[in-house]
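Student: There are structures below to look over.
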Structure I
Amino acid sequence: MEGVVLIQNGTAQAMWANARAAEALEVIEGVRAIAELDTYVASTVHVGIATEQYLKDNQRAVEKYLKATEEIYQFIKDNPQRTAEIVNILNATPTAQVLTNMQAWINFVGFDQKFYDALASLYAWAESRAVIKYAYDLHTYVNVDALKAVFPGRGEFN
């Protein structure tokens, strides 16, 4: 909500917003959406990073982790009220606000071409600004073996 205040007082020219923040922006005269989030890769992603050796030695543990994460996502989808209550208990966010924010949540365990392309674009940007000290082939560093074992059909990219 800090961004809403910055927009209101003229300090900020643009911001990303969803759920409750988007609702607050909609009522400010002159503010308009310039893009939709689903046009891009999800704004918050989790990328698991592990060594090749760890993945080799712990394939079953990684598979269990992916299954458990998917189960949590399914619980959230099936039990929005209970989820909002849990979040409220843990960090005092009002339940109604959590429910509003949940409408924008996309919870998914996977890796696809769109996400790979986004990573490749980020890599190219970082490499062009000398952020990456030693260049490497991104494609060889992506391992989706456990994902494919648990969820056949997910993890496809070129």
Structure II
Amino acid sequence: MTTTFHPPSSVGRLAIPLTTFAAAAAVLWFTGPRLAHVAARLADQSGLGGTFVGTTLVALTTSLPELVTAIVAVRAGAYDLAIGNTFGSNAFNMVIFLPLDMAHDGSLFAAVAPSHALTAFAVVVATAVAVLGQLYRIEGRIPLCEPDSLLVLLIVVGALLLVYRLS
């Protein structure tokens, strides 16, 4: 006579995390439009320009959930989850251009400031450096910061400074 193993119900174990995730997503869904309006007013009143505020403040604010997820994943030893979260978020952000372009009358990219091309170029270069950092395995660890991480940071900071100067 054989007995089969029946694991505990995964539905019961997933109820709390799924409910928490749905609640957090709902908060983001309803506060996102308010963030966009406040950012536009901040850009107008401060004189920083919509491109700079969107590239820095709005991008930072909307990336905080990914940052928290990545930090928690690294602390838990789930390094693949941290990297997958970061690259997945970047890839998803690129995919949403299609529905945005469909919702806009005419070409969306033709309607935005040319300085966004600098931001896009910096994102492509920083992503390429990060991917190459995944492929290249260095023998010895450098204290505090790996060269590829430092290069990504320098690319992002340099691009932000250029976007500020162009805005």
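Student: Out of I, II, which one gives 12.5 for mean projected area of the Cα convex hull in nm² as computed from the coordinates?
Tutor: On the way: I: 12.5; II: 15.7.
Only structure I yields this read-out.
Student: Which structure, out of I, II, was helix-only ellipticity at 222 nm (-39500 (n - 2.57) for each DSSP H run of 4 or more, over all residues; to 500) derived from, given a value of -15500?
Tutor: Comparing all candidates, it corresponds to I.
Student: Once distance in nm of label points 7 Å out along Cα→Cβ at positions 103 and 127 is calculated for all of I, II, which comes out largest?
Tutor: Sorting by distance in nm of label points 7 Å out along Cα→Cβ at positions 103 and 127 in descending order puts I first.
Read the figures in this text as sums done on the coordinates, not as results from a lab. Worth saying up front: this structure is predicted, and the values here are computed from it rather than measured. Cβ atoms are built from the backbone, for glycine too; each structure is taken alone.
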